[in-house]
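Pasting the structures in now, so scroll down.
Please treat every number below as a calculation from the coordinates, not as lab data. Everything quoted here is computed from the prediction, not taken from an experiment. Cβ atoms are built from the backbone, for glycine too; each structure is taken alone.
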Structure I
Amino acid sequence: MGSVVEETPMTHFEIQDNVLIANVELYWENHAEFCQLCDRLMQSGHDRIILDLSNVSFIFSAYMGTIGKLLADVAKADKRLTIRITRNLSWLFEIVGFDKMGSVEIVA
C-alpha cells in the first residue's frame, strides 16, 4: 500500500522562522492578513527578518505603505529587513526608495 500524501491548500501568506512568504498576488482583499503577519513577524525574537515577495508580480499600492511602515518599525527596533523581489518589481522598489532604506534582494 502506498502512502497517501495530503495536499494542503496553499495559504496566501506563511511565516517560516524569520521569513514572511507571499504566495499570492498582493491585491486589496488580502491586505489585512498581510498587515497582521507583518506585525507578528516584527514581534518575533528575530533581529533579521525577510519579506519574500519572489512569488509576486503585482503589488496594490496599500502594500507599499505597509512595507514602508515595516521598514520604519524595523529601524526603530534595531532589526534588519531584507525584501526579496523579482527583477520585474525592482523598478517599483527603486522609485519608492526602498532599496536605500533596507536590503532589497533580486531573485530569479
Structure II
Amino acid sequence: MDMKKIFKGNKYNFQILNFPLGKRQNFFSIKATHNRTKRTSFITTVNVILSELNIPSDVPRFEESDWVVNYGETIKLNNSAKQLFSDKKFLPYLENCLDLDRRIYEWENYE
C-alpha cells in the first residue's frame, strides 16, 4: 500500500504517509504543516496522536516518527487517522496541542 492522504485543518494541514517496505510491511507516519509559518513536523509520536490511535507510548517500535507496521496495522492506523482528521470537533483540540508542541520543540523544518 503506497499512499499519501492530505487533510486540511484550520491552522494545520496533515498528511498520512504509507510506503511499502516489503510485501507485508509498510512505513507509516503522520506529518503536520503549520499553514502560516509552513513549519513541518512528523507528529506520529505526539502524545495526543498516540492516545487517539491507541498506541502505547512505551513500545520501542513506536518511538520514532515513522513506524514499521504490517498490512493489517496499516489499514487500522489509516482508518483511525482519517477519522481523527475528519472530526471537526476533535480538530481544534489537536491543533491547540500542536501549537504547544511547536512552541516547545521549535519545529524547524519548512515546506
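Tell me which of I, II gives 4.5 when you compute distance in nm of label points 7 Å out along Cα→Cβ at positions 23 and 39. Don't skip to the end; give the middle numbers.
Working: I: 2.3; II: 4.5.
Of the structures listed, the value fits II.
Taking distance in nm of label points 7 Å out along Cα→Cβ at positions 15 and 63 from the coordinates of each of I, II, which one would give 1.9? The value was obtained from structure I. Figure out for me which of the structures I, II the number 14.8, 56 belongs to, where Rg and Dmax of the Cα atoms in Å was derived from the coordinates. Derived from I, not from the others. Given a computed value of 1.7 for distance in nm of label points 7 Å out along Cα→Cβ at positions 47 and 87, which structure among I, II does it belong to? It must be structure II, since only it matches.
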